[in-house]
Structure 1
Amino acid sequence: MNLQNLRIFHKVAELEHITRAAEELGLSQPAVTKIIQNLEHEIGLALIERQGRRIALTHAGRILHNYTRRLAALEREMDDALATLRDVESGEITLAANTTAGVYLLPPIVARFRSHYPNINLHISILNSHEIVEDTLNWQLDFGLVEGDPASLPTELAVEAFAYDHLILVVAPDHPWSNLSSITPEMLNGEALVLREQGSGIREVIEQALLAYDIHIRPLFILTDNEAIKHMVINGVGATIVSALTVRRELEMGELIHLPVIGLDMRPQLSLIKRADRQLSRAAQVFCTFLRPLLEHDPNAS
């Protein structure tokens, strides 16, 4: 099977559009269409279905797309390995981080890394932990940064701790609990909580911690953005359990109040994950060394 034809199919599958793929590849639309048809003839199965101006992958097309993702990742790994022989300071890294790591921990790390390796290209996405796991397994990421119980992660992943989070309950100054010194976990049963969506590592940690007290939370609102959650609570819409990193400024300014929950100490692991069968490029390995010092100093430790 012609490798160049597989590259062209991969671009069509990624964009779900033949014309756009042809433009990015510098080929004509008829030429790309012909190559896809040749692939289908060679395989003996239809790979795409036309849906107006776009295309959709058939079942066979999705299977082939999974393999071309792996081929693309392996090809880039090969290029990085050869580039390392020419220049150890060049390369490309594709990673994704959960909100806590991506917004509150990564920026200073990226700044330091860029100052040392300005010619290494970084591609960073902010996703929830479930999405990061899926994209890592599908060869779309060199590695990911997720939050939660590492024992729950798929066995196909290699997992390494790089930091620990600290989840806390916060309320607005006018909340009925604001004058309390602490609460019990049972008081959260039926309480109006504003929480992250299912698939978020933080949400899973909260649910597991409360299950130990036979408490099943029923969120008042489910939001995918920490800033939106904070503003809801600041304006008197319930309470929330969030990373202490995300509310540091609001606690200092008195916009939110930290309310300890007796017996509930949630310090989930932030993990670096990659496919166990994937060899990281030299550039990615160097970036990982910038993450490891976080384990030596836990800013949330009491």
Structure 2
Amino acid sequence: MGDAAPPAGGILSQFRASDGYAFYTRFYPAAGAPRGRLVFVHGIRSHGGWYTRSCAAFAAAGFDVHFLDRRGAGLNTAHRGDAPAFRRLLDDVAEYVQHLRAEKAWLPVVVGCISWGGKLAVGLPYRRPGLVDGLVLLCPGLVPKIAPPLPGRARIAVARVFRPWKFFPIPLNEPDLFTADPGWRDYIAGESHGLRAATARFLFSSFSLDIYLRRAAKHVRVPTLLALAEHDRIIDNAQTRLYAGRFGKPVEILDYPNVHHTLEFEPDGHPWVRDVTNWVERRLGV
């Protein structure tokens, strides 16, 4: 990749959730008549601008691609680093998918979630059963290796009650956690839309979501693809495999040797985009 930044791409718009919050989305229209819809959600640290290469590739393969910037993250400046509750984040994704299904309802919808966003993917079928036709989990943050230390978690819990808008650093601010590529590390370090701190309320909601997912896992009964990176320093691959074994339907797993957490930042020609495309085609018959 060298020192290049991600290519510009996607049609920017805003979607207004039922509570009035408007968050940004990027839309990549399919080349030709769309065969389905892919809706992506990013991790705690990233945003839709990190993933323009893969979105353009999925669109070229015949899918309408939508990438949501989570409220308080990415291009969204209102209530930066905050969220009212984890159920509100689940509802943001659900309401957007419902909005898509209002037109061309016959097109299947697959939700693809990256890193921390994997928590929202697993919670979605429990929160809104029957809404999506499949899930793609890209190095999902279901069982992370990195978390605030116990004293830090205690401070977050106290602040959530007395100072819910107090900010705490997100413990993922080292670019080498995401990729081994020097150019992409420079990009992560220098780009201005990545989230580097979050409120006590958001972080406590993330802990609460972990508890919710213990019940939600068995309700994942749609076709699911799990992609794991051998040199992932952010998630625990072995424990993530065990976690996926609790889903209500068997999961197909792709193991990628000699790659790091953010598959997007692997060199051109890496097969992960093609593999996801082939899986969607095969599982959904499109």
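Numbers at a glance
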| read-out | value |
| --- | --- |
| When distance in nm of label points 7 Å out along Cα→Cβ at positions 27 and 275 is computed for each of 1, 2, the largest belongs to | 2 |
| Test item: P(r) over Cα pairs in 5 Å bins from 0, in percent calculated as 1, 5, 10, 13, 13, 12, 11, 10, 9, 7, 5, 3, 1, 0, 0, pick one of 1, 2 | 1 |
| Given 4.8 for distance in nm of label points 7 Å out along Cα→Cβ at positions 75 and 251, calculated: source structure among 1, 2 | 1 |
| Which entry (1, 2) yields the derived value 21.5 for mean count of other Cβ atoms within 10 Å over residues 59-66 | 2 |
| When FRET efficiency 1/(1 + (r/R0)^6) of positions 91 and 219 (r between Cβ atoms, R0 = 35 Å, to 0.05) is computed for each of 1, 2, the largest belongs to | 2 |
| Entry that produces 10.5 once mean count of other Cβ atoms within 10 Å over residues 99-106 is calculated, selected from 1, 2 | 2 |
| Source structure (of 1, 2) for FRET efficiency 1/(1 + (r/R0)^6) of positions 19 and 139 (r between Cβ atoms, R0 = 25 Å, to 0.05), computed value 0.45 | 1 |
| Ranking 1, 2 by distance in nm of label points 7 Å out along Cα→Cβ at positions 43 and 227, the structure that comes out highest | 1 |
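Every number in this text was worked out from the coordinates using simple rules, so none of it is lab data. Just so it is clear, the structure is predicted and the values come from calculations on it, not from any experiment. Cβ atoms are built from the backbone, for glycine too; each structure is taken alone.
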